[in-house]
Structure P
Amino acid sequence: MRIFDPHIHMTSRTTDDYQAMYTAGVRALVEPSFWLGQPRTSPASFYDYFDSLLGWEPFRAAQHGIAHHCTIALNPKEANDPRCAPVLDELPRYLVKDSVVAVGEIGYDSMTPAEDTALAAQLQLAADHGLPALVHTPHRDKLAGLHRTIDVIRESALPPERVLLDHLNETTVEHATDSGCWLGFSIYPDTKMDEERMVAVLKTYGTEKTLVNSAADWGKSDPLTTRKVADAMLAAGFTEDDVDQVLWRNPVAFYGLSGRLQLDTAPPQALHEGNSILRGGE
């Protein structure tokens with residue numbers, strides 16, 4: 001079984017998680033840029049973080065045979081902080097990097113005017129750079145947030161077929177399907193979807209243009225939920241081809257819209273910027 005996790009925050013995970021993911025079948029992932037729990041206080045902290053998504057995390061992933069790509073953006077939550085606004089002006093120099101396969105996470109958190117501005121600006125950046133967009137739908141008032149998101153997408157230069165609406169659930173899936181966008185579901189304990197609910201959605205809406213991710217981060221989360229969905233699908237009567245479509249071919253197709261997806265992992269380097277994952281080992 002081959003698995004592509006299209007949304008996971010490996011910056012928050014241990015190296016042991018990479019090993020467990022490989023054992024479970026994960027061979028590729030996309031790490032979206034997001035907030036870090038504690039608010040950043042200057043744009044420079046974003047740039048160091050973006051650099052880690054382009055350097056250190058691909059290095060760590062390669063040690064375990066996993067192809068690592070990322071998405072770059074000013075996230076919705078921190079779009080409300082005026083100290084972070086200059087990040088929008090610096091994004092173009094990151095969006096040209098080979099391993100950046102989308103603009104994201106963008107979208108809404110509290111549905112403020114500042115988030116309106118950031119979302120519209122970054123959808124335009126995606127269009128300008130020939131990239132798809134990974135859009136975070138809000139955790140609160142999800143249906144209203146989805147409608148507002150779709151309205152902004154329709155007003156943008158980016159076609160809906162180049163947009164992935166993430167963190168969907170039973171409340172929002174029908175409307176998201178009607179939008180023409182790709183559908184993303186996060187299997188995340190307690191606060192988002194679980195495996196059984198995901199299987200029920202797949203039975204109702206099918207496997208086309210649907211991506212399943214773990215969204216694992218520094219919260220209570222599990223980097224192996226993609227494999228658990230695959231197992232649950234098989235137990236529910238889906239075929240191995242269905243599983244491959246949802247867990248591999250669909251994310252490959254969506255992020256392949258960037259023209260930058262490289263799924264062949266190169267032999268891992270021993271060092272990155274003079275450092276290894278061995279905590280000082282040669």
Structure Q
Amino acid sequence: MTDTPRPPDRPIARLLRLVLGNFDAPPGKRRIALALAYGALCHFVFAAAVLWMFWTLYNGMTTGFGAVPWPWAALTNLALLLQFPVLHSLLLNGKFASWPARVFPEPYGPVLASTTYTIFASLQLLALFLLWTPSGIVWWQAEGGAKVAVTLLNLAAWGFLMKSNLDAGAELQSGALGWMSLLQKRKPNYPDMPQTGIFRFIRQPIYLGFALTLWTVPTWTPDQLALALGLTAYCVIAPRRLKEPRYRRRFGARYETYQENTGYMLPKRTGTR
């Protein structure tokens with residue numbers, strides 16, 4: 001079974017329509033109160049996770065609050081590192097993918113599923129970066145012009161990641177789609193298969209952008225290297241093994257054609273298209 005192609009839609013225009021729809025929401029005090037409270041929780045946790053992730057990575061994983069004694073800290077840090085990709089993938093694939101829709105009873109649960117998933121993912125990131133026990137070892141720290149250059153590269157990586165999320169559907173990536181749909185008392189209108197913006201050139205810009213934020217930092221420690229290696233491996237392997245098969249099942253021949261004509265994380269040469 002595959003989805004029917006939709007007319008091309010600009011991500012920003014789609015997001016604006018969703019946001020503006022909140023001002024014409026049908027009455028229902030209980031529904032509106034739940035939607036607003038859950039939306040506020042989602043965006044607070046999401047913002048906290050992104051900001052703390054940025055700060056912790058920028059400082060080479062030296063700002064974690066974990067205080068587990070070594071060598072046991074190595075095991076807890078490994079557990080923190082693994083919990084994000086493992087649970088992140090489980091909640092998107094197979095029988096576990098239905099769990100976010102079960103947090104609330106019908107009819108709210110399925111509508112809020114994308115918001116619930118965003119909250120789960122944000123809490124996972126917070127756990128990873130807040131509870132990490134730093135080794136206390138600093139190998140290299142950029143200074144002067146080198147720090148300025150690396151910082152600009154890091155900001156460019158974050159900009160690339162944010163643009164990729166916008167092209168994929170900011171309302172879905174940020175968790176807004178679920179609670180705003182509930183507020184407006186309608187079924188969530190999930191974005192179509194992304195093919196615009198950066199997705200015109202590569203299929204997995206979000207994972208590429210995430211990986212780039214791990215390597216463009218001005219402070220390098222054993223902690224930073226372990227995290228960068230582990231999460232980069234996930235960014236490279238997981239989309240091909242998990243996300244793309246899911247998209248082929250959903251979009252069928254459309255995605256297969258897109259897959260043939262578009263590079264994975266690097267653009268295909270014109271002559272090979």
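Comparing distance in nm of label points 7 Å out along Cα→Cβ at positions 11 and 139 across structures P, Q, the highest figure comes from Q. A value of 60 for volume of the Cα convex hull per residue in Å³, for residues 107-154 alone, calculated from one of P, Q, originates in structure P.
Rg/Rh (Cα atoms, Kirkwood Rh) was computed and gave 0.94; which structure, P, Q, did it come from? Considering all the candidates, the number was obtained from P.
A value of -20000 for helix-only ellipticity at 222 nm (-39500 (n - 2.57) for each DSSP H run of 4 or more, over all residues; to 500), calculated from one of P, Q, originates in structure Q. Taking distance in nm of label points 7 Å out along Cα→Cβ at positions 27 and 67 as the criterion, the highest value among P, Q goes to Q. Could you figure out which one of P, Q the value 47, 28, 18 for Cα extents along the principal axes in Å, for residues 35-114 alone was computed from? Structure of origin is Q.
Of structures P, Q, which gives 18.8, 57 when Rg and Dmax of the Cα atoms in Å, for residues 51-202 alone is computed from the coordinates? Checking each candidate, the match is Q.
Taking 1.70 as the value of Cα Rg over 2.2 N^0.38 Å, for residues 123-186 alone derived from one of the structures shown (P, Q), identify that structure. It traces back to Q.
One of P, Q was used to compute semi-axes √(5λ) of the Cα gyration tensor in Å, for residues 211-250 alone, and the result was 28, 9, 4. Which label is that? Walk me through the numbers before you get to the answer.
Numbers: P: 21, 11, 5; Q: 28, 9, 4.
Label of the originating structure: Q.
Comparing structures P, Q by relative contact order in percent (Cα under 8 Å, 6 or more apart), which one has the largest value?
Numbers: P: 21; Q: 29.
That would be structure Q.
Each value in this text was obtained by applying a stated rule to the coordinates, not by laboratory testing. Being a predicted model, the structure only gives us computed values, none of them experimental. Cβ atoms are built from the backbone, for glycine too; each structure is taken alone.
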